[in-house]
Every structure is written in C-alpha cells, then in structure tokens.
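Structures incoming, each one as structure tokens.
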Structure P
C-alpha cells in the first residue's frame with residue numbers, strides 16, 4: 001500500500017526532473033514523453049491522498065495538464081500556444097473557485113480590509129507591470145494575454161485572502177505555489193515576447209513544477225486538522 005501511495009509522487013518527480021533536464025540540455029523532443037507526467041502524477045497523488053477528492057480541483061489539474069500538452073507543440077503551430085493559454089486560463093479560473101472552497105468561514109483571523117489592500121498591492125503591481133511592459137510587443141495576442149494576466153493575478157490574490165481562513169500550512173503552501181505560478185508565467189512571457197534568454201526553459205519548468213506541487217499539497221493540508 002505504501003508503494004501505491006508513493007507512486008504518483010514518483011511519476012511527478014520523474015516527469016518534472018526529466019523535463020527540467022530536457023530544458024537544460026536542449027532536448028525538446030523528449031517533452032512529449034515526460035511533460036504530461038507532471039500533472040498526471042499530481043492528479044493521481046491528489047486522488048490517492050485526499051479523502052474529499054474534489055472534482056472541481058481535479059478539473060483545475062486536468063486543464064493544467066491539457067495546457068502542458070498544447071504547449072509541447074507550440075513551435076509547430078501558433079494555435080497550440082493559444083490552446084495552452086486558454087487551457088491554463090480555465091485552470092486558473094477553476095483554481096480561484098477551489099481556493100474559495102478551501103476555507104473556513106467565518107473566521108476571526110482573516111485579513112482586514114486595509115491589510116488586504118497592503119498585501120495585495122505587490123501582487124497587483126507585478127501583474128499589471130509585466131503586462132504594461134509587454135503590451136506593445138503582444139500584437140494580436142494583446143487581449144488574450146491581458147485576460148490571462150488578470151486571471152492569474154486574481155488566482156494569486158484569492159490564495160492570499162485565504163490567510164486566517166485555513167491552517168497556516170495550507171495557506172503558505174497554496175500562496176507560495178500561486179506566487180511561483182505567476183513567476184513561471186512571467187518568465188515564459190518575457191522569454192517569448194520580450195527577450196529570449198538561455199535559462200528560460202529551465203527556470204519556467206522549475207518554478208512551474210514546484211508551484212503545482214505546492215498547490216496540491218496545500219489543498220491536501222487544508223483537509224488535515226491543526227494549525
């Protein structure tokens with residue numbers, strides 16, 4: 001039984017580390033094998049470890065997996081990038097609803113109005129700042145990218161506003177995961193639209209894999225008792 005419970009994490013780790021290796025050593029052809037394993041492993045991990053097994057959360061993970069698959073083929077046809085963008089957009093929107101479910105309401109420890117504004121400001125600044133820089137370079141993708149940036153910013157803000165509405169472990173895991181997701185997408189956007197740099201693929205994959213793992217672990221931690 002222990003082997004069965006650990007197997008999904010092994011599949012995730014294999015996919016993430018192998019995909020990181022393909023980015024570092026520039027073997028993009030291997031992505032079709034390894035990249036889909038990242039979210040497959042995490043979906044299986046959540047299914048095995050969660051007594052609640054939220055279908056909504058599994059939907060979010062599925063659309064992230066679909067986004068990964070589309071982006072594997074983005075170099076062959078621009079429509080695959082659009083498909084990946086749309087899939088992750090749906091994933092972020094579903095994550096927002098999931099984070100709202102993964103809360104204890106009412107709560108006397110949640111952030112006050114002024115605190116929400118103060119702590120949300122850096123996240124909003126990061127999201128709008130990047131779009132402002134990239135806007136002249138986006139061409140026909142301006143509207144889709146702006147919508148996507150809004151969605152991922154709201155996803156991170158929803159993770160922030162869980163403070164005091166869940167145990168500290170769940171809050172930290174999901175919040176750090178959401179911020180890393182923003183970092184990963186920002187690096188991808190900078191590399192694609194602004195200035196390509198050699199370490200982009202590895203950094204995007206590293207931050208993305210860690211982000212998704214932390215979000216799943218945070219969802220699982222919410223179901224556990226304790227602070």
Structure Q
C-alpha cells in the first residue's frame with residue numbers, strides 16, 4: 001500500500017561539524033530508523049536507500065545521514081583511518097539521536113539503527129551508550145566485532161544479516177553474536193555475497209529488517 005511521505009534534508013550539529021541527512025517520514029509513522037553506512041559510502045548509498053524505501057512502506061521513518069564531512073571523506077579515502085574509528089562514528093550517531101529528540105515530528109517515535117559494514121560497529125557502540133534511546137539494531141554485511149567491549153552492554157534486540165558467500169564476515173558475526181547479551185539473531189542469506197548484489201538478495205535483507213524493526217519498535 002502506498003503511503004504519503006514527507007521528505008526533507010536536514011543538518012545535524014555534531015561537535016565542531018555539521019552533517020547532512022535525509023529524513024523521510026511516512027504518514028503515519030510508528031518508528032524511525034537511523035542508518036549508519038559503511039566504508040567509503042554516504043547517505044546516497046543505493047543499497048541503504050533501497051532498504052529505507054522498504055521500511056517506509058512498512059510505516060517506518062528513515063534518516064540516512066553522512067557520518068563524515070566532505071574533507072573527512074577525502075582524508076579517509078587517502079588513509080582509511082576514520083572509517084574504523086568506532087568512537088567517532090558512535091558519537092556522530094549520538095548527535096543524530098539528540099537531533100531527533102528535539103524535532104517535534106520525530107521525538108515521539110522509538111528509534112532503531114540499521115548499520116552496514118563498519119557502520120554496524122558504530123551503531124552498536126551508540127546502542128550501548130544510549131540503551132534508553134535505541135530500541136533495535138539491524139546489521140547488513142556488518143562488522144559488529146568492531147564494537148569491541150561495547151557488545152556486552154548492548155540492550156537493543158540485534159539482528160545480524162550476512163551472505164553465505166562471505167565466510168570471513170560470517171565468522172566475525174558469529175564471534176560478535178557470542179558477546180552480545182541482548183535478544184539476538186544471526187541470519188545467513190543463501191547465495192548472497194558481501195554486498196548482496198545477487199538477484200533478490202537485497203530484497204531479503206529489506207524484508208528481514210522491516211520485520212525486525214516492526215516487531216521491536218513499538219510506539220508508547
């Protein structure tokens with residue numbers, strides 16, 4: 001069923017920098033999902049936008065944001081240093097949570113976080129820091145292991161999705177799963193590689209994410 005949607009570009013203050021974001025709110029919305037993109041990506045990630053559209057169809061608002069400024073992206077392209085700075089990425093996501101808490105149309109909605117690649121580590125760091133704010137987490141081909149000592153402190157129900165043709169990341173996710181103490185699940189998508197480029201693979205991710213967030217994001 002098609003839903004009316006309100007879309008706007010926003011600016012999120014994060015310390016000394018300002019980050020761009022795209023907020024889409026279906027009418028009505030019963031939750032909001034904050035996206036944490038992965039290595040070398042941005043809020044324009046085609047894969048994350050695909051998943052976001054499916055979530056919107058399920059009645060969930062979405063916020064896709066740039067975790068790095070343009071100069072930081074240029075630096076990271078040279079050094080690959082910032083993409084694995086989980087403290088920085090987690091703080092940027094916390095800044096987005098603060099922004100949502102002040103927005104009149106978003107502050108009443110429960111928040112989930114969808115992380116891809118290294119962004120999954122940042123999402124879990126943020127969830128550990130703000131258990132009262134982040135109510136569910138989904139990781140797509142993610143590196144939850146990068147969250148390190150934050151993993152046992154995560155309280156949000158967490159779904160880890162990995163492709164069966166991504167053995168190294170499967171092992172990293174299994175190790176992270178053992179350290180999580182929350183409601184948790186690992187789903188391995190048959191025939192899918194790291195980027196879920198195979199026909200139908202990303203659709204499976206989107207359906208799994210929509211079901212997980214719908215189940216765990218219940219507005220008061």
Assign the value 55, calculated as percent of Cα pairs over 20 Å apart, for residues 45-156 alone, to the correct structure from P, Q.
P
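From which structure (P, Q) was mean count of other Cβ atoms within 10 Å over residues 13-20 calculated, if the value obtained is 13.8? Walk me through the numbers on the way to the answer.
Details: P: 19.5; Q: 13.8.
Answer by label: Q.
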Compute mean projected area of the Cα convex hull in nm² for each of P, Q and report the one that scores greatest.
P
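Identify the structure, out of P, Q, from whose coordinates mean count of other Cβ atoms within 10 Å over residues 61-68 was calculated to give 24.9.
Q
From P, Q, which structure was mean count of other Cβ atoms within 10 Å over residues 5-12 = 13.0 calculated on?
Q
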On FRET efficiency 1/(1 + (r/R0)^6) of positions 29 and 165 (r between Cβ atoms, R0 = 35 Å, to 0.05), which of the structures labelled P, Q is highest?
Q
Source structure (of P, Q) for helix-only ellipticity at 222 nm (-39500 (n - 2.57) for each DSSP H run of 4 or more, over all residues; to 500), computed value -26000
P
Looking at Kirkwood radius over Cα pairs in Å, for residues 141-204 alone, point out which structure of P, Q has the largest value.
P
If you rank structures P, Q by mean count of other Cβ atoms within 10 Å over residues 149-156, the highest one is P
Among P, Q, structure where distance in nm of label points 7 Å out along Cα→Cβ at positions 85 and 117 as derived comes to 1.7
Q
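Bear in mind that the values in this text are calculations on the coordinates, not laboratory data. As the structure is a prediction and not an experimental result, all values here were calculated from the model. Cβ atoms are built from the backbone, for glycine too; each structure is taken alone.
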